[in-house]
Structure 1
Amino acid sequence: MADAVGIEDAAPAITVVVVNYNAGRHLAETIAGLKAQTFRDFETILIDNASTDGSIEAALAVGAPCEDFRTIRLVRNTGFASANNVAARRAKGRYLALLNPDAFPELDWLAQLLAAAEAHPEAAAFGSRMIDAGDPGLLDGTGDVYTASGAAYRRDHGLPLRPRPDAEVFGACAAAALYRRDLFLALGGFDERLFCYLEDVDLAFRLRLAGHVARHVDAAIVRHVGGASSGGGESDFAVYHGQRNLVRVFLADMPGWLLWRYLPAHILLNLALIVRFGLRGQLREVLRAKRDALRALPETLARRRTVQAGRKVPASAMGKAIDRRPFALFRHAFSRQRRSGAGTTS
């Protein structure tokens, strides 16, 4: 028994997970940012989705970001969701800190996230203040918002830099977020069928259905490039996965009578998105995404039965967490594609 206690005591407070896929020069800067953290009780798992650009070698040349540093090289690109799940299962920390390979943390990033987690045991996820790495006067996001039509976007994306009070948000953007590892694993982690894009929104939805909340931590700051590996938020790759997953997340996660109440808005949103991306010359990608979402309907409905069976809060409680303002219903159709936390890993 004494030996077991010793092993448990040796476990780090946090496991930092960085999933890389051809992030180029950015990955080395991310590792350097971890190496400079003031909080040191963490391990790092760098998991690579079969990169071919030398980014892993350049990052390793920076040196280990902490005493316990592991690199896992996968033989193929498994996607953001699957790679993070692999790392989560191998992690030893009480918390999982997910960090994109193009997100550069301030010196006290981990310290601020951990302090918030210890102060708010009711919350399961904690998001960062993300600043646009290309323009430090602009915000890249302060938490995820989910609308009644199924559109998801980062709050404050593209707005002038300003402080935001620490408060509950719908979800934490997985580009730079802290999760309670036990809850992450209890819910099965990210849905690997999504591959990438909106998997963090899906997890945020499922955490809420299970009775947990997410919080924004304004003092936890990262500079974020976004889309470093996927060609940006409106590349053909991003349009396909984002538009396919938009349908799958809505149908799987929207609880009870809210699904039927907001289904007309969801259908109208999808039609508007087809028009939008068609005018951009991406009609083939968006139609393929919607077709594949419909083809996967039996699988999605099976997923819905599993998700809703574990729901511990009434549908009305979820209704209060969703943005139901009229303008928000179609915001996703007429604004830039949301640059998900997964955008840099596929």
Structure 2
Amino acid sequence: MQRCNILFICGSVNQTTMMVEIARHLVDHECRFAPHYADGLMEAAARHGLLEWTIVGNRHRERAREVLRRHGCRIDDYGGQLDYDLVVTCSDLMLQQNIRSKPIVLVQEGMTDPETIMHKAVLSLGLPRYLASTSTFGLSNAYHTMCVASEGYAEHFRRKGADGRKLRVTGIPNFDDCKRYTQISFEHRNYLLVATSDARETFKREDRRKTIEHALRIADGRQVIFKLHPNELVGRATREINRWAPEALVYHGCDINPMIAHCQALVTKFSSCVYVGIALGKEVYSDFSMDELRRMCPVQNGGRSGENIAQVCREILHERRLRLAVRHITPSREAV
């Protein structure tokens, strides 16, 4: 196959590392990477630091650049350096103007938010999808293919309104080989781990005292460790934990996966990290139905999801090349 140009649009650290893993299987093509960006007023607001709780915020962009620089990736900040044959992105909540005419592969990152009143309002009133956060992920139907974590998630997105013909169950990088996290050391053992949420930072309601006390009841005397969400206000969250769980330990800015691998129990609210706990057979608690989470848990394929998604990209590029070739050799109506 001829060399093609592929743009990977990143986001959080998790989303960015997923994009890097997919591109690792496409080295015969020109792969470039953009931290997540927006258009118009949204982009202006992001540049002025008004959207820091989202993946277009300056903090997320700089973290994405750090990951990309560490892996030696070529960065194209707003996707304007090349004429791209394919775009691989981690979000369709707002589709950038300069990719709308391109074939798009949408890659599921992990769990999507609950369907709240805002979710219903967005769909019924035709409001911008990003107003309902990730509960509307995958509903643009503007992509060629969406790569999803499991058959359970394929059914989940079909129920929500996604075109089932566009869904491919590939597994998703970072959640498809959870056993590997057991090989990474962590300084504690046999504790209850609490993965906190960024609900308050994203304008949702959370009673943090209730969350902490709930975790302490489940712990029943076991050591409790809190791992703060990357978007959280660290000072506020730490003060709250010190007040209502003074014996607990608090971690932030580190990888949660080895912490899950070595814990006895995991308490979450709406976090994709719950799937690591489920895959590793941990005692798990979530605000979602556990039966539903087990049904949707990402397939464990030994880390082959990046390669699977890359194969989807190759198929689309091949299809596009054939379509362009046919268009080139088919005479126009005026020439007949």
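Please treat every number below as a calculation from the coordinates, not as lab data. Given the structure is predicted, the values throughout are model-derived calculations rather than measurements. Cβ atoms are built from the backbone, for glycine too; each structure is taken alone.
Looking at relative contact order in percent (Cα under 8 Å, 6 or more apart) for structures 1, 2, the greatest value goes to 1. Each of the structures 1, 2 was assessed by mean count of other Cβ atoms within 10 Å over residues 94-101; the largest value belongs to 1. Computing helix-only ellipticity at 222 nm (-39500 (n - 2.57) for each DSSP H run of 4 or more, over all residues; to 500) gives -12500 for which of 1, 2? Among 1, 2, the structure yielding -12500 for helix-only ellipticity at 222 nm (-39500 (n - 2.57) for each DSSP H run of 4 or more, over all residues; to 500) is 1.
One of 1, 2 was used to calculate mean count of other Cβ atoms within 10 Å over residues 246-253, giving 13.4; which? Comparing all candidates, it corresponds to 2. Comparing percent of Cα pairs over 34 Å apart across structures 1, 2, the highest figure is found for 2.
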